[in-house]
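Trainee: Below, each structure is written out as structure tokens.
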Structure I
Amino acid sequence: MEHSHGGPTADVSVRIAWADDADAIAGVQVRAWPELYAHLLPAEAIPTDAAAVAAQWREVLAKPADARNRVLVALERNRVVGFALTCAASDPDCDPVSDGELAEVTLDPTERGKGHGSRLLQAAVDTLAADRFTRAVSWVNAGDDALRGFLTEAGWAADTAHRELDLDGTGATTVKQVRLHAAIG
């Protein structure tokens, strides 16, 4: 059956993650990260053990540090094909009451170009608005033209903030990031 304009169908959806999703989220992460971070991190710094990553997710999903820490999953039928994280923005120049952060949007590399990213982003913004944030911010690696383009097309704009993120805590591996923002709610 054909659906016009790629509108929502029963086969694709986004929902808040359950603890049972930990393995599937970890799977997406270990498949996506080598592609997203291979040029930034040494291979040994990129997690490949989905079971170890899943254990961390189970903890996060079972006991969020803050009620506004949300994990959303994009589904195709009942298969997790991507995830997004939202939380209160923690930057010193942000207001944790009104500024929410899109901390991550990650899609399974084999599931790109099917609309899952757009659905996840929309759900993340809706979730931030439901959590009473009025502005959303997201840090993007300066070289990540795909993610920056995706957010810009969705109406986000650079807010002039930038930072150098120390990826391994030693200062040996850093990445330049720019912050994008959007009004929500």
Structure II
Amino acid sequence: MKKLAIVIALSALAAGAYAAPETFAIDPAHTAPRFEYSHFGFSNQLHSFDKSSGSIVLDRAARTGSVDVSIDARSVNTGFALFNEHIQGEDFFNTAAYPTITFKSTRVMFKKDKPVAVEGALTIKGITKPVTLNVTSFQNMVHPMLKKDAIGANAVAKIKRSDFNMGKYAPAVSDDVTLSIAVEAVKE
């Protein structure tokens, strides 16, 4: 009986040594999906989306994870209501038919215990293309206000808007677009 208790205790300790996947809910108040492009060569324009949601699952010990992000394309914010309306039209986001942009990971790549890139499928206007988000910064710590584990990251990718049937005015308005996302997420 004593041997059985020791075996059970050792098994419990060994199981605790392996980290389990942790799920983090994206904090929409501190998550900012953005896109940047050249406007006739005059300047780079930077716009954002005000509404996003999703989850991030990480298992740093196993170096695996997943990212699932949903962006409300109707929440595009250029700073000008008329321009917001214009790029929600059929030539660009066509939010009447495609109100949501999604990114679903297929693989999270790690360097030691930190994610450095996320490969996945980006869907805009019903068109899905492979995209790699390069993680430029990553932080995991107890949130100072919420007193819960939280993560934060910045990630960036380059796409061609014509790949998503949004190529109007290219190349005068650049076809190349930089996507970036600053994300914070709190452990569930």
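Bear in mind that the values in this text are calculations on the coordinates, not laboratory data. Please read these numbers as outputs of a predicted model, since none were measured by experiment. Cβ atoms are built from the backbone, for glycine too; each structure is taken alone.
Trainee: Thinking only about Kirkwood radius over Cα pairs in Å, which of I, II has the largest value?
Mentor: Answer by largest value of Kirkwood radius over Cα pairs in Å: II.
Trainee: Right, something else. Quick check: 20.9 is what I get for mean count of other Cβ atoms within 10 Å over residues 24-31, calculated from one of I, II. Which structure matches?
Mentor: Source structure for this number: I.
Trainee: Consider the structures I, II: one of them gives 0.2 for distance in nm of label points 7 Å out along Cα→Cβ at positions 32 and 120 as calculated from the coordinates. Say which.
Mentor: I
Trainee: Let me ask something else about it. Using distance in nm of label points 7 Å out along Cα→Cβ at positions 40 and 144 as the calculated read-out, with 4.4 as its value, let me know the right label among I, II.
Mentor: Computing distance in nm of label points 7 Å out along Cα→Cβ at positions 40 and 144 on every structure in I, II gives 4.4 only for II.
Trainee: Here relative contact order in percent (Cα under 8 Å, 6 or more apart) was calculated and came to 19; which of the structures I, II was it taken from? Each step should come with its number before you reach the end.
Mentor: On the way: I: 19; II: 23.
This value belongs to structure I.
Trainee: So helix-only ellipticity at 222 nm (-39500 (n - 2.57) for each DSSP H run of 4 or more, over all residues; to 500), computed for just one structure, reads -4000; which one of I, II is that?
Mentor: Clearly, the read-out refers to II.
Trainee: Given a value of 17.1 for mean count of other Cβ atoms within 10 Å over residues 56-63, calculated from one of I, II, which structure does it belong to?
Mentor: II
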